[in-house]
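Read-outs: derived from the displayed coordinates by stated rules, not from any lab. Only a predicted model underlies this, so the values are computations on that prediction, with no experimental measurement involved. Cβ atoms are built from the backbone, for glycine too; each structure is taken alone.
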Structure I
């Protein structure tokens, strides 16, 4: 005997005892049994194609959708049994009829009622009630097995649903389910915790949250509901002040499922990373990357009309003297002063180090020079208070305007402002220079000269000439000053006026300056070997003192040529005495002076540094500027100045 159960769609749910056809659709020849309105008995080919005598019971489900319950007996066996029991055809016919009636009775009493009970249980399941159970419903072994199979299947489904529910309840995402009419059918624990105060089950979500329904979330959910496609949306939920990401998927029942995730912290982290990518962490100002973006994007569709670069003069001195913590404090305070004084008239940024930049648009560019002076003043006054000390900071400014009628691109403006800044710093600091085309020509000439100086150093084109120094009392030769000359391969022998300023400010100054010390000591040794004990004077470049290696260089040169320290005299110029980092230069000079090396101040009496030099630097000799000597003895004013300087030197013990 076979037992078969099919659902309203014609899918075989139970096939006993073979079980080969579970999950397969009913053959087309058997579908009329599914649609039958009453039970009956038929002689037909069953699922496996074998001919059977079948009793069937169509058990109606919800909305007229019937389950089919059928029990079959093998036709051949049935007829064989009938033949053995009937001695004649008439008796056989009676037996067949009796058997059919018996089959109908059997199906009605022993199959239909139990199967109706199974169908009722299945109907409960279809409605979502998985608590219904069939139990042992008949003494027949197969029917009982069918009932127990139903119960085991229900328990397995219930266990799977419990596991799924546990997973959904434990996830940190919110899980929502809506039917096709937007009614909420499920909320997990996390979603419920975010919706405190709302009883949402069975309610229309679009009506409960009209603001969300009108925004991107509502648009995404509507698309999923209507077009049956997955969607994603990000939205802000004001009651919890949080940003959420929602992913929605169409459900089989015509509704949809939505997963929501709190992305507030992720959004804040992304915004923080974006801020770090475009802002200076020390000052909070836009950095170079953001500055370039603003320059390219413009303001209200307009390109920048002017660009200003500000560089703090002597900032390295602040770092060296007071430490980087003090330097950072100056940069923070300075940035705040600049932002306050600029007052929204332009875009301020820190490009790096001690360099700031300002972009000006529209009418603000017309007053760029006045704004530059304001910013310089904001940095200079009041002095910065750092570690209990007051530090005065000045700024050099390079300013470039877009050409009238033809605004320059941001790259060109930045390059022009940089050239202007170079000129401002060359003027001694605290200056403001406005770019002109002459600056570009001057820069190109300086760049070419710098390249030539580098080549000259590589190819040993520099040489020293010596100016003798005599003692006035007896005319004896007591010293010489080493003067650098350049034997140019094309221009011939060049004096210092043609290249010395460029050399002093070039990256080659340290290398050439150290060569001068060694070469001068070599010539001094040659003079001593010839019987002339001369004091050799050498002019220093600022980079030799700032580089920190001067003491070692001098010591090595003296030792290499067997000279006593007193055979060398280092000459300082006013540029060195006025440098912001002059305090750091005092230590190596004092150490050299303690060795016995002479320290002279060149061109004394001119400029601003004369008396300051005498007060702080370990000077052993003054060289009075030739402008005061040339008029002697006729010019009374020159004579008075020379007498004053000599008296001053005597008072200082020089």
Structure II
């Protein structure tokens, strides 16, 4: 089918400075100015809308120009094949593939002089074959397929894509496709040869795998929000009981319980997903005990079920899966006091020493952080943000006791910044009601970062009391001490028990511990860091263990820099370090990891002397069919560095050295350098 076309006949070869142009308009918008399509002739094409003048000369005048014009026009305007462009001799025909396109106002000039170029325009004026409507309907299998109904301005006798239907007699035409097919081509043809070729988007597959449930807790109950990925072609409804449906994807004021979210589309498919509302506060259990601690702990059970021993962190030394298994014991002297640190968000934590007879002694556990269930209330500024929303920002003002509302006499100043608890999705208390923070945006007008609340406010900008119950971190930090004198000549272990109404009971257990009067054949390792890592070193905690060494020997090292002349060699600079080379006796796998990690702490003492590891320690093992390993390490004394630097008066100053006299004269006297 032929739609509008323009024919351009070049009756001369166009030179530099020549140009042609014409308008492209749409019959759908006849009053719009249209798009100007133009080309200008230059010696060499260097950019858009340029046509080169060079090329092979042909017997037909203007043919070279026509060839060059097609090359440029294709690049500039036909990247998406919206035109069909042909040439016969010096005549170029541009046919629109869109029935609404119309050509007009052609011109060819050079310095305001008309050129010998002919234009012939034939614009399409017939009935246009078009899609009147396209609808997505319920298919026979609504969760996997979608029915497509297409109504056209006249009968589509043939559907070419996405499925083949020939000799069609139905208008509208219907067929089914798999959901999630994405962008597809729709290609139809009418009886008079007109063709429609358009890209359409097919609705995505509605699946519980694409459904995520966000649960935001607050003191007034939880809010659950269903988010469905790739749902923009759906009209969705939501329910918690599969009976009562609503357009909103949000359910609020939910008490602790287990729920099922139902989501259905307008095409007959329903998907479900369960979620849990916990008690307000912490929603996920958390426990962590660093391997840097003196004692090695493993996860022994959760919810009364023994832990998986295939996981390294769940297995005591004597539970290693080897043919010949050795048991690790942590040895201490009666003078040692060891501190263990761990992180937990369980509401009840305890540490218990258990002796060989099974007698239990509770240890004092100290909470050294303040991260969970914090409360804050302070002045803020509320204003009408517009679009039915409220804006909240913070400059300076009073702080209040969250529960009583009393002035704490502790004013704050944020100057447009936010309190630590102000995060998108969290709940805040404004006066006596709770609201969710919908968004956080910077405001140039207020010179502040603003909280957006999805509730209208039509009053004047005013000071309002805003508060929050929040968690700074998802855990608290705890420590307990073991005074080894209390366990002299005893063997025992320590267990850490985590209890919470919302989580299964969690128990960690240490390797066995033995306390002696002294440990003559052992070496003492003490180590820590001066910055926080997964251990909160700000408390002053240090770690210690005792280990037997197979060998310890001096291992000095250093570096030198020499200056060599024709007659002699000079030591320019020398650095010498004292050090030790150590080799442990065989230790179990867990103890090997602990010894290895100890070398990588910034503060490290071996038998009372401070060292720095000189190179990465070497680990030998496993030894045969055992669970034993040997560690070799080279250590450098941290506070013993010997430096030497030579100044040679025979070397010129340009070499970097300058000889100074022993004395200089100042005001009639002398001073020594």
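Identify which of structures I, II gives the largest calculated value of volume of the Cα convex hull per residue in Å³. Display every interim value, and only then the final one.
Numbers: I: 329; II: 459.
Going through I, II one by one, volume of the Cα convex hull per residue in Å³ is largest in II.
Source structure of the calculated read-out (semi-axes √(5λ) of the Cα gyration tensor in Å, for residues 377-640 alone, 37, 24, 20) within I, II: I.
Taking distance in nm of label points 7 Å out along Cα→Cβ at positions 265 and 297 as the criterion, the top-ranked structure out of I, II is II, with the highest value.
Calculated for structures I, II, relative contact order in percent (Cα under 8 Å, 6 or more apart) is largest in II.
For distance in nm of label points 7 Å out along Cα→Cβ at positions 57 and 497, the calculated result is 10.6, so let me know which of I, II that is.
II
Given a value of -14000 for helix-only ellipticity at 222 nm (-39500 (n - 2.57) for each DSSP H run of 4 or more, over all residues; to 500), point me to the structure among I, II it was derived from. That value comes from structure I.
Could you tell me which structure in I, II was used to calculate mean count of other Cβ atoms within 10 Å over residues 201-208 as 13.4? Working shown, then result.
Details: I: 13.4; II: 18.2.
Comparing all candidates, it corresponds to I.
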